[in-house]
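Undergrad: Structures are listed in the sections that come next.
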Structure 1
Amino acid sequence: MDYSSILSKFNITELNKMQQSCIKAIPESNDVILISPTGSGKTLGFLLPILQLLNPENKDIQILILVPSRELALQIEKVFKQMGTSYKANSCYGGHSVRIEENNLIIPPVVLIGTPGRIVQHIQQKSLVLKHVHTLVLDEFDKSLEFGYKTEMEYIVEQCKHLKKRILTSATALKEIPAFVGLTNSIIINYTTKHQELKSALVLKSVKTEGIDKVKALVLLLGKINTKACIVFCNHREAVNRISNQLYNNRIEHSFYHGGLEQIDREKALIKLRNGSVSILITTDLASRGLDIPEIEAIIHYHLPATEEIMIHRNGRTARMNANGTAYFLLEPKDYLPKFLEKTPEEETLPNKLIMPIPNEWKTLYIAAGKKDKISKMDIVGILLQKGELHKDELGKIEVLDHSAYVAIKASKIVKTIQLIRGEKIKNRKIRMEIAT
């Protein structure tokens, strides 16, 4: 099968070795276990070859992809649709209206992506039937088990009466695979030890906070490194909130992200990071994998990772593929570097005074309408260029959700743009548009 036309949509000229291995292995009769680092292209690695497994004459759900988070479900759906095939794909997840999903399932997608809890809900409400599913993908399988989805996944597998293939993916080696998965004659594609460029591209540094409050030390470090994109990892939601408040007091632009936030607030935090409106994300390990996040230049372990696996997933957010990156370990006097570190980090000194980060080039415009309101990217571009008097280079990334849209606009232009478009209509409707907070 020639994938060149699909790859061109991603600005890719050739597949990496891991993806090439998937292309060969997945169409065969074996079950497949794919282990490859975060950022190595696993999603495209399994989506491309499953196209060979689809029967265009079968209009029922043929492939089910289970994921641990709604963000990962949306990411996979986005990648599949970007491939530009004739096959329908939908995602199902908690945090938004189940009625929208029920309407989508009236005409079943050929590929269904979902979180275990929401898939079970649809099965029990009889809005979803899985009897024609022949391929099951358990993406980030270990994370789904960690989140406590074993019972739900077991129930879902029982509903797939005619499974022929199972594909499991993870960024780290799987210690044990439960019997309910039903693996038979499986082959393992393991690239965790072969991507040496990922390790060599990652620089490790330690920062001692002796004689200084740890949050203040973090603020000083953020000001010093002043990267285009940085993620700060904490072990608790409370720490995320506390650090966010301190950054707000210091007028440092940022977003924060954890499981206690409403879904729309989580999506907004990631959107602003993706479009360059913020360069700092404070988060728990929820953001360590399975999210559509751009290349990150640095990650900071505000709290030390409890296990090597957690550290691998966190560090995997930077130095992805052929890019460079830095991981900082913030150490209080009582802290010791993890024993599983392969090398001793360089020591980074902190400045005596805060160096304010350079303001972000972009701001985000919020539009209170989206795909379900028949609003498209072209509608948004039209009003912003014509009525908002923006030039094309003053308009950045646009993301249209079900009932909202977010647009990156040059920070120096956004206030004037909002003044110019106030009262204007999109699709003959007055729609609220304001700076996203």
Structure 2
Amino acid sequence: MDTRHSRRTILKGAGVSTAALTAFSFAGRPTWVRAQDAGFDYAAAAEPYQGVTIGAPFLDRPGYRAAQAMLPEFQEITGITVNVEIMPYENSREKQVLDFTGGTGFYDIVLVDVVWIGEFAASQWITPLSTFTDNPALADPALNLDGFFPILLESFGTWDKVVYGLPFDNYSGLMYYNRAMLADAGFDAPPNTWQDLKDVYGPALTSGDQVAYALQSRRGETQSADSFMRMVWAFGGSLLNPDTFEPNLSSPESMAGLQFRQDLMAIMPPDVVEWDHDETVQGLAQGRVGVINEWSGFYETLANPETSTIAEDLGIGIEPEGPGGRQPALGGFSLAVNSQSPEEKQAAAWLFIQWVTSEAKATEYIEQGGVSGRTSPYEDSALRERFPFFEPLVESWNEYGNPVFRPRFPEWPQMSEIIAQYGSEMQLGSSSVEDGVRVIEEALMPLLEPYISGERPRLQ
């Protein structure tokens, strides 16, 4: 798709082979040390807000646990209390939208998924960052927006050229695999292509209770994005025609990807349509699955001997290549400020967001189990040695990242529900691929009509 290729051209400034990583640099961007030396005085900036309590919605994932581990330092420095509410991802959008529309004021920090940025920004539920960055009393001179990976700042935090949030919990789809299981089957490397995974590795790794592959496919966003769209893109298809915004799922490329997903069922758990991220990660961690494609944020779980039986045998690479090239899933969140919060709470929320996503704290965030959106820590040779997921992650973001892997406009949540319903039926075999795609496209048309007609700008 043209969007992806133009993005690759824009982001191709750094090679990410092993050799290139050794000399990894982003010209003109401050290193972590220089960011520390800037010495923004958070205690002085927060003095007017000491004693203020702010609310933040967090998920039960490694990146959020990392931020919680760092919280006592922020609270001690600033005198600002951050009340964290842990919630399931599946409820997080609904809870925040109810807070916005009901004016209950639970959340001063807003957790913005990549696919919610259009809805939250268009509804004016979040405050443009310039409100804070233009205020010398609140803006760290070392904020350095150019220090984020461009695809993350654009996709997670920006809508219609206005920045609203800073990348916080950042993901790319990676390939995790059990090196010992592959070696026992005669393989010294993971599959390079989707076809090889199905035709070569699949039969060799599937036997008894052991399966070659698992693609998380539980109904919901996991089905629509992590399963359905992953295969559409890998085979050269797309959800929409980028020029007209008409559905493109009935194209030969999209149909081929969805049919391939059906063929993969032969080497996956029979109940994979019930598997969410946790079940899929545990399938690999417990030695029951040979290969998975999962978010980079799950590295900590899979590499930790306390939570993974294959920690010593964990292999990591980029996602397989399909007829449409390599199309790793792009996902993650930004942190933004609730526009309806009182002014003092907005300022306090901004100070936390700026602090926890800063270059100065990026290394600590990674060491605590998070995945930073900053470029600087990935230049650190010691960190690269400690965290072998760095190389495929940076390669995915720089070379293959697709900012419209899922559309970010306000209608996506409704579209996701439609795709999840009929995508699940297709995968379960209760509907054919052809019938399922036809029903999905018909159901999507009323949501897409304002874009097709030109009533709304064609922004994804």
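Undergrad: One of 1, 2 was used to calculate FRET efficiency 1/(1 + (r/R0)^6) of positions 170 and 266 (r between Cβ atoms, R0 = 41 Å, to 0.05), giving 0.75; which?
TA: Checking each candidate, the match is 2.
Undergrad: On to the next question. A value of 27 was derived for relative contact order in percent (Cα under 8 Å, 6 or more apart); which structure in 1, 2 was it taken from?
TA: 2
Undergrad: On Cα Rg over 2.2 N^0.38 Å, for residues 138-201 alone, which of the structures labelled 1, 2 is highest?
TA: The maximum falls on structure 2.
Undergrad: Right, something else. From which structure (1, 2) was helix-only ellipticity at 222 nm (-39500 (n - 2.57) for each DSSP H run of 4 or more, over all residues; to 500) calculated, if the value obtained is -9000?
TA: 1
Undergrad: Suppose you compute distance in nm of label points 7 Å out along Cα→Cβ at positions 178 and 210 for every structure in 1, 2: which one lands on 0.6?
TA: 2
Bear in mind that the values in this text are calculations on the coordinates, not laboratory data. For clarity, every value in this text was computed on a predicted model and none was experimentally measured. Cβ atoms are built from the backbone, for glycine too; each structure is taken alone.
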